[in-house]
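Got some structures for you, see below.
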Structure I
Amino acid sequence: MNGRRVLFYDPDPRVVRIAERALTATGSDVTLATSEQSLRAQIEQNGYDLLMVNFDPPLADKLEWREFLDKAGERFPKTKLVLHVTSRTEDYLPLLAERRFLRNLIAKNDAPLEAEELIRTSEKILRSDIFGLEKYLLWGVEPYRVHVVDSREKPRYVQQVSDYAARLGCNPRTIELVETIVDEVVTNAIFNAPRDPDGKPKYAHLNRREPVTLATTEQAELLFACDGGYIGVAQVDPFGALTQDTVVGYLNRCLVKGPRQVEEKLGGAGIGLFRVFQSLSKFVINIEPNHRTEVIALIDLRLTMKKFKQFPKSFHIFVQEDGRA
């Protein structure tokens, strides 16, 4: 055992069995709860490093539970909270906007829960190793890497990944989703991520048609890969300027006001994040403040387009500070 304590709650015995095997395999001390009463008692009596809680209705509809989790967050400031949900991910974004200790939503789809996602999420939170697209793909898959240098080369960057998806046999709609993701993350890497020595945006004010060539210290990296189940795209920049407040704020405002209004008022970053969010199955943002940001987008190739649109999306923000996630 590694001394880390995890409390997992779900009323479905099938999910609990999956979680018990997966989380125990990480070496953590795992406590299981299958009722609201048991969950409340465990949180009140014990301190945990990580809470993984099913927050579907009726639990999500109860104000008392939101207040209880807030009080638990105040009482145990080092405890992190992960919610697993079957409702639309967008419905839970306001919770993330209001709670700094909540950064992770795991989507439950046809299967009760993916053991791999439970392990991956808990280990990234409880350890300091949060970066890497390869963590979300089967072992042995090596991502392709492209240096992002010049805005005029963006069509070529997009085409490289599009051609890769076509070689995989992806359908035209999936290829279109991949192209949307690559276009947006490359635009973000060139125009929104770079900062001047004072930490202020360097190119964000420019028209997106204006050419920009990044200096060597500003250049980002575009990564893409597939393991047969997921196709993944990642963008890594050397600035680490993105924050939880910015990401969740943009997404919330897009959902409330609509993408067009956000584009007019907030510029490219807001609508870009929203378009990426709408085009994927799992959205992961890894941040080392003032050093680097990694945005990872994953599309589940096993889903039909109908299910892809219906299912919720997993959404994760991991922040690494002082060697800890």
Structure II
Amino acid sequence: MRILFTGASSFTGYWFVWQLVQAGHEVGVTFTRSCAAAYEGLRAKRVRRTEQTVTHSAYSCGFGGNSFLRLIADFRPELLCHHAADVTDYKSKAFDVSNAFANNTYNLRQVLHALSDAACNRLILTGSLFEGGEGVGSDGLPHFSPYGLSKSLTAAAFQHFCRVHEFSLGKFVVPNPFGPYEDPRFTAYLIRCWRLGETATVKTPLYVRDNIHVSLLAKHYRAFADRLPLMTGFVKTNPSGYVESQGAFADRFAAEMRSRLNLACDVASVRQTDFSEPQTRINTEPVDGVDLDWNEADAWNELADFYLSEECIS
């Protein structure tokens, strides 16, 4: 299957593309910057590794722009995977929701027309557990943030216009993935502390979250893409991994890394005082790794090997 994929420079995008290629699909990817050299750190490494595996790489090619519309006509995908999203300052309360929504859905109707002209009527949109109403949890399932609101508005627009244009739309809701080539976040913080011989501190140990190996998430993404129906309609998947408190997940992570990294991997939870986010937000569909030919121990080994390599240095 010919697949056109946006957002391949991101952590999850890199893994999704790699898994689609491993499954035998012909994948073309788009990047918004002018060339591979315009990226830095771990993102640059992801871009370079992606270039080595895919059929086609298009630079300076944002969703909905003229170059993107021409690419659809030339590449003639059988499936569009719209993984890219505006994430500029996504943690900020000042995140620009309207601008992000405009970028995420730019020229959406023209994109759907171009896809139809190329005999493509299937599309997968990546959603987020940060969106209001997604998954299950506490506090009435609010938007986590303005970024979550922008993702929810984006999904609503795609559902509307895909229905009008008689597309098959799949929504893939991402929880909290972790793994090799991840941007510096919680697990990278843990590793950094342990390498310095320090005890890592968990400041929000009571939050119940849904952490998942990115390699398992990517295999589920590939399976979702493979089975997306041809007929008009909407389907959604909410893949789930380790559902537990952040304190328990930190302990799990430490236990798996301790022997593999030969480090003490000490972790301590402090009394939580920040409850600005919903206390519980998790996805609803536990992913069966056996069915996907995925091995949990191998995934932990792969992650440890990454942290022992020079590749993890951004």
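Miscellaneous remarks
- Given 1.00 for FRET efficiency 1/(1 + (r/R0)^6) of positions 149 and 293 (r between Cβ atoms, R0 = 35 Å, to 0.05), calculated: source structure among I, II: I
- If FRET efficiency 1/(1 + (r/R0)^6) of positions 77 and 93 (r between Cβ atoms, R0 = 41 Å, to 0.05) is computed and equals 0.65, the structure in I, II: II
- Among I, II, structure where FRET efficiency 1/(1 + (r/R0)^6) of positions 189 and 229 (r between Cβ atoms, R0 = 25 Å, to 0.05) as derived comes to 0.05: II
- Given 2.07 for Cα Rg over 2.2 N^0.38 Å, for residues 157-196 alone, calculated: source structure among I, II: II
Read-outs throughout are calculated quantities, based only on the coordinates presented, and are distinct from any laboratory measurement. The shown structure was predicted, so the numbers you read here are calculated from the model rather than taken from an experiment. Cβ atoms are built from the backbone, for glycine too; each structure is taken alone.
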